[in-house]
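Rule-based calculations on the coordinates, nothing more; no lab input. As the structure is a prediction and not an experimental result, all values here were calculated from the model. Cβ atoms are built from the backbone, for glycine too; each structure is taken alone.
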Structure 1
Amino acid sequence: MQPVHLFNLTVPAEVMDENRHANNVAYVQWMQEAATQHSAVCGGTRLTQSLGATWVIRTHRIEYLSPAFAGDAITVETWVANFRKVRSLRRYKFIRAADQTILAEAETDWVFVDAATGRPQAIPDEIRKVFGVPAGEAAEARE
């Protein structure tokens, strides 16, 4: 399994804002879809559920660099940048296919929780292994 996952999409006209750019809310939705797809593909979703756990979002950060327009083909690169005790940082890069322009860079801080109680719990090694961390990222960070 490659630690960087590629999620492809075409910007629909329905997400255009009054400036005729993709609305910022669409980026958050695409972040979640890319992360969810990555987790499903690498076996993280099935494993998390088998452990009686789930992931919840603590924070999002997005830096918009260039606008996306209706019909643009975009590749969202996403990867897990690190694992901490109960949290994991996931990064994203939005790239327009036609000209390779980086449209946005983002990250989400996820918390691993017990699905029944909602309380944070330590991320097990088997979860860490299914996602992997690309070279150049810190595999382990302080909480």
Structure 2
Amino acid sequence: MKLSALPVGAVVVCEIFHLFEHSGIYIGEGQIVELQGSGLVRAVSINRFFDNRSGKHLLVACNAQGQVLVREGCYERAIAQIFTVQDYDLLNNNCHRFTQHCVSGRNLPITSFFDLKTELARVWRTDVLWPQVDLER
């Protein structure tokens, strides 16, 4: 899948040193809304999304047919939180919890990428696959 075909509201992920993942919401024009470790919710370029992370690939949540999964209201919830500050906590209020909230509108105790994947599969009622996005660099 090419970046230019990625719909707004898509859930995207990159690796952090092969141990963790970082997630956010794609909002178009090469921008991703993320919860930063400082607690600031911000829109960043894809290159900035990769800053200080070892991941070189952007992954996107898709169904088994390769269709990007997007839920109504996700894009709007992500946009509405830009420039807000949250009480960031590595386990209790992290990027995965932020991403899940954008998708579902619910505040659930999401502590890991595994929890995020499990909740997204429940929300979309399908297995969620994570193909790589062609960044057209």
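Of note:
- Computed 2.4 for distance in nm of label points 7 Å out along Cα→Cβ at positions 33 and 105 - originating structure among 1, 2: 1
- Structure from which 1.4 was derived, distance in nm of label points 7 Å out along Cα→Cβ at positions 49 and 113, options 1, 2: 2
- Of the structures 1, 2, the one that 45, 21, 15 was derived from, the read-out being Cα extents along the principal axes in Å, for residues 57-120 alone: 1
- With mean count of other Cβ atoms within 10 Å over residues 73-80 computed over the structures 1, 2, the top value is the one for 1, the highest of the group.
- Read-out semi-axes √(5λ) of the Cα gyration tensor in Å, computed value 29, 15, 13, structure in 1, 2: 1
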